[in-house]
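Q: Take a look at these structures.
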Structure 1
Amino acid sequence: MTPSPSARSPLDEFFAAVPEADVLSALPDGARVTFDLLGDDGGLWTVSRNGGSTAIERTNHDAPVDCRLRCTVGDFRALVRGELDPRQGFMERRLEVEGDVGLVLRLQRTVVRSES
């Protein structure tokens with residue numbers, strides 16, 4: 001799973017390192033989740049599963065998705081390290097979710113396990 005475009009940031013490296021098998025087990029077929037990360041090194045990354053394969057795409061535009069998580073780069077890093085509880089982040093308005101919240105929570109649990 002390789003993000004595009006070719007200029008790679010630390011977050012590109014992070015998304016590229018997420019094991020494909022973990023994404024396959026976390027997302028139902030046809031699902032698309034966008035991470036809208038604000039601040040230095042931020043951007044839009046969409047993780048999708050289609051036909052038994054996964055893709056990660058870095059884009060400069062919004063596209064239709066099943067779920068969108070919007071937060072700062074710092075809060076995203078805290079979330080995937082397990083330092084920010086998703087419920088706490090929502091309550092404190094540090095995390096904004098549009099669409100199917102369950103999808104982003106399933107991905108978050110998978111990524112936290114992968115990082116441990």
Structure 2
Amino acid sequence: MYLAENLRYLRTRRGLSLSDIAELLGYKSLTTVSKWESGTNEPPFGIVKKLSDYYGVSMQTLATVDLAAGQPHHVLVELSPFENMLIKTYRNSDDVTQLMVCRSLGIDEEFEKRKSEQNFA
């Protein structure tokens with residue numbers, strides 16, 4: 001498992017200190033976060049969820065994928081809850097609604113191209 005290593009990797013990749021993460025999570029001391037990153041202790045489930053949301057990776061990826069090795073099962077882009085909701089809503093929409101969204105963003109040609117490729121696949 002890679003939870004400890006990934007917590008350290010993601011924090012340092014963003015240039016954050018142990019104190020920054022402790023403060024973000026409402027901890028008074030960086031010692032707790034340090035113990036998670038060293039593997040001495042594991043964070044509670046709710047904290048793992050907060051960290052996975054913060055770093056933009058799933059909890060499963062955070063625990064099971066070696067992110068530092070560049071395995072292709074992750075996205076290192078931080079999305080806000082609103083952005084996540086937009087993506088989920090778009091994905092669950094019908095083709096007409098998706099086309100309308102793409103037109104409003106000026107990317108309808110890409111949408112049409114993707115749809116035609118899917119029809120021929």
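Just so you know, all these numbers are worked out from the coordinates, no wet-lab data involved. Just so it is clear, the structure is predicted and the values come from calculations on it, not from any experiment.
Q: Identify the structure, out of 1, 2, from whose coordinates relative contact order in percent (Cα under 8 Å, 6 or more apart) was calculated to give 26. Working shown, then result.
A: Numbers: 1: 26; 2: 22.
This value belongs to structure 1.
Q: Something else about it: Looking at structures 1, 2, which one was semi-axes √(5λ) of the Cα gyration tensor in Å calculated from, given that it came out as 19, 16, 14? Don't jump to the answer; show the numbers that get you there.
A: Details: 1: 19, 16, 14; 2: 37, 16, 12.
Label of the source structure: 1.
Q: From which structure (1, 2) was helix-only ellipticity at 222 nm (-39500 (n - 2.57) for each DSSP H run of 4 or more, over all residues; to 500) calculated, if the value obtained is -19000?
A: 2
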